[in-house]
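Structures are listed in the sections that come next.
Since every read-out is calculated from the coordinates, none of them should be taken as a lab result. A quick note: this is a predicted structure, and the numbers were derived from the prediction, not measured. Cβ atoms are built from the backbone, for glycine too; each structure is taken alone.
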Structure 1
Amino acid sequence: MTSIEAVTVPQLLASNLVRLGDAPALGTIERGDLYWRTWREIGADVDRFSEGLRRAGVRPGDRVVQVSANRYEWIVMDLAVLSLGAVHVALHSSLSAAQLVRQIADSQGQVVVFSQDAEVDLQALLDPSLTVLAHNGAWMVDASVIRVESEARPEDLATLIYTSGTTGKPHGVMLSHQNLTSNAISVSEAVGTNADETRLCFLPLSHIYARTCDLYSWLYCGSRLVLAESRETIFRDCQTAQPTVINGVPYFYEKVAQQLRDAPSGALRSLLGGRIQRCFCGGAAMAPEVEVFFASEGLPILSGYGLTEASPVVTATAIEDYEPGTVGRPLAGVEVRLTEDHQVCVRGPNVMLGYWRDPNATKQAIVEGWLNTGDRGQWETSGHLRILGRQNEMIVLSTGKNVWPARVEQLLAGSPLIERACVVGEGRKCLGGLIVPNPDALRTLIREHGLWVWSRRRAVTHARVRKCFRVEIDRLLASVSREEQIGPFALLDRDFSLHRGEVTAKLSLRRTGIAESCASLIERLYR
């Protein structure tokens, strides 16, 4: 293991090349078959990519933009860029062409690398002065010696990661090598990660959660990492890779619970490959019904809390310290304090350098070394943190009552009938709900009731369907206060969309985007 002090990402890789050279390290799944690469093979490819980038003119401090879904080359490119002392700007491949062009321009990237299967023809959209490379191998050169020389220092800028923009314009978060490695090391130590683990990665590596908790934790521990072939093949890939560890978001675990709701005991571990030992969760709050289901199967969901500006992990849960409804304890070296109005503030080696080219926003976010997260929380008597919701997402009803919408949405997400829910009601007399039905459950409901419907739009407006959802919503919210009850609601005939600006790349709700795209529907709801 490597010391937490003064470490760069390439140093983590170099350590494994010396210790574990020919051991299997990174698996990829192609058409259902698993192929392994050794640490030595990875090191050789990193060296080749580094040389190719040098020949393309990349120098320390240059921004290298990458647009690609998860794949082996994504990881090699990340390590190659960082070994040159350059800055990796990893953009979500799911962004629209206009969003990609804006973020590339904002980052002032000198080189853009994209996978050949990218959905957008970037080469036709970008400034012709930019160097544009494709993951086709043609621009790489052979290297007979594995150098993986690092020109970076721990305090140097390693990456720019653009925030999801749940509440406004995306910011480029500047994270150093020490931000990234200290967080990967601390979270690995906190949850007891070891070298015998096999982890399956299906979350996007362009997001900091997977990058730190899957990629860099794997580098630190010298364990085994398998990239899922796609989001659509996760359950099949679990059978192929037989992971012992999974990092996921609530939406994934909700889908698992829905699929196994009537299955016999033991089906959960079997679905996840048969060897699963720990399931970690981040990104949003977990529905209580889903959390109870996993715990009853002897596989509690270990929730943590974090944000991009904190690299991202602030608190984590070890399996022997599980407490439902909480997000665990602060990592070693990370300080957490709550202000008088319960705002969560963080200080430690994981806190970002600042926002790219935005000193004013940086000054507002970091005051005297403390990062103001914008979230509100409370301490449990056990020392665990509970997150209440985001400060700027609080709904103030016309009655003067304040409501955290995330808490209500968290309860609704536990229903097999509900795919997703967004709570509205700012300035209204009561809360309203925009409900996306689970399509499979909706078809089953229609069949069981013998309803005659000829379209999805007709299905979500049918009186019998609405009555079933009314009963389910009331059941789920039976234990909450009067102001947290859902009054009027609408069943949507489509899911919330990334391209409409209604969800982020990690599938979190963008309330401003939903308020804009559903403005007329919300007005009709209360009329």
Structure 2
Amino acid sequence: MAIWLPRLAIDRWRLAEACQRGEGADAAPLALIAETAQGLRIAAANDAGLAAGAVPGMMLADARAVCPALAVGPSDPGGDRAFLERLALWARRWGPWAAVDEPDGLCVDVTGAAHLFGGEARLLADVEAGCAARGLAARMAIAPTAGAAWALARYGAERAILDSFSPSSLRAERSTPGHHAGRPGVLRGLSPRNDERISEALADLPVAALRLDGAALLVLRRLGLKRLGDLHGIGRDALKRRFRDRSPDANPLLRLDQLLGRRPEPLLPVIAVSAPLVQRRLLEPIRYRELLDRVVADLAADMEHALEARGAGARRLELGLWRVDGDAAFRTLELAAATREAAHIARLFAARLDDVEAGFGIELARLRATWTEPLACEQGALGSAGEEQGTSLAVCIDRLSVRLGAAAVRRPVAHASHIPERAQRWQAPLEPDAPEQEQMMFHARPLKLLDRPEPIEVLYATPDGYPRQFRWRAGLHEVVRVAGPERIAPEWWRQKGSARLRDYYRVEDSVGRRYWIYRHGIAGDGRGGPPLWYLQGLYA
């Protein structure tokens, strides 16, 4: 079963506005906009906006010219995706699993489940009623394959049902109480092996029902192939020569085989993953810090057992404390490495509870692990259970992060860039290096680089000669030794074509101090004025 939500973004916005401002919040023209390379474009519009001429895909400036009173809001594709995932979990009431069909649909496996609702038509009616109760405009269809259901949901006839005794004829179902016109229907009595009957039933649908991208659809229309039935008279070899791309979105043969059930189409179901959660409801509200530390220690012990049962360790923990007056305080803790050691967790939270106001007392404490990682069980020491295990690197980093802040503890890692100021990045202390962060081979580089290259004044014999003297921070340095230059070109994929070259020199002054300086630009390169000199590093 395919469920299509053609107004997903607008429905989400309307429901959010209705909660904040009441009913009728979407009476004014409104459009949700997205940033593109050409500028701001309309991604979706409400009914008033569509009536005023704001069409999805239109430039915002053009829409404002047509409708000056058009209000705008940012589109939220990430929020739409998260909403679809939650909706997929809710849609499992109609089948054992449901998958997200981006960007605005769901696919539910209802094999062998329709009879539980009284047939496919009543199942669709139940889906339509459920979506309407949630304030969502939806179209849905049932077919033997996911591709056929997708095509029927978006391009099928209104309330059309394909009778199993006459698979080549589509008839419109009469409206009954609870059944409104405007919804696709059921492709019944067929199995994925009956590809000829499915092909005959869907022959009148447009080629856009194959889920192809715009370029492939344009080629098909230029060839005069506008309906699915037109493809059956074309030889497969001819289509193969025209469409060599193996991507499903650009290959009509692959999409047609998936629609007819000749090729499998794997779908990724949405699986609910519940975060480990433990809580304590207190018989008497507590107001003193000593009692609060004891409750947190008990929660940490309960969380240790919950994580151990899952074979996982916590990377992020959230502690919630609810007071008698209804107010709540939350404290979040991020760990350098996965752990479930109760004493360590309680010790870290103890440093974050000094500013908690108990008020008339805390009556509920809840600890949840919002981020977990697999963590195998390890045998501890053979001695008593209360022995100190020692201080590991992860424990030390956790203590420093709690005391100094999560952003204060970082480590440098090599980054694949030949530009000196981009050759390293900072990341969490125990995070593994990314695959692309490989050590690049350079000439001798100084151990200390300045945060920003500082301009210097340089005296030299010729415009392209070695530097003889330079002035830096009000001090004059006589150059006695020079090595270089090492030429570094700009990153053409990041910078403009007018960016200048750099010639780096390793120099030593008369008192033995060594510096790393460079000339920015070459005389006569036509990319600005005379070359400028900078000092970027110091040698030990």
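When Cα Rg over 2.2 N^0.38 Å, for residues 465-504 alone is computed for each of 1, 2, which one produces 1.60? Label of the source structure: 2.
Rank structures 1, 2 by mean count of other Cβ atoms within 10 Å over residues 33-40 and report only the one at the top, that is, the highest.
Numbers: 1: 15.1; 2: 12.2.
Between 1, 2, the highest calculated value is found for 1.
Out of 1, 2, which one gives 23.8, 78 for Rg and Dmax of the Cα atoms in Å, for residues 241-376 alone as computed from the coordinates?
Details: 1: 17.5, 55; 2: 23.8, 78.
The correct label is 2.
Suppose you compute distance in nm of label points 7 Å out along Cα→Cβ at positions 105 and 201 for every structure in 1, 2: which one lands on 1.6? For distance in nm of label points 7 Å out along Cα→Cβ at positions 105 and 201, the value 1.6 is produced by structure 2. Out of 1, 2, which one gives 2.5 for distance in nm of label points 7 Å out along Cα→Cβ at positions 65 and 209 as computed from the coordinates? Structure 1 accounts for this read-out.
A value of 1.38 was derived for Cα Rg over 2.2 N^0.38 Å; which structure in 1, 2 was it taken from? Spell out each step's value before the answer.
Working: 1: 0.98; 2: 1.38.
This figure was derived from 2.
Have a look at 1, 2 and say which one yields 8 for relative contact order in percent (Cα under 8 Å, 6 or more apart), as calculated. Numbers along the way, then the final one.
Details: 1: 12; 2: 8.
Only one of 1, 2 returns 8 for relative contact order in percent (Cα under 8 Å, 6 or more apart), namely 2.
Out of 1, 2, which structure matches 2.5 when distance in nm of label points 7 Å out along Cα→Cβ at positions 113 and 153 is calculated? Of the structures listed, the value fits 1. Looking across 1, 2, the calculation of mean count of other Cβ atoms within 10 Å over residues 217-224 that yields 13.8 traces back to 2.
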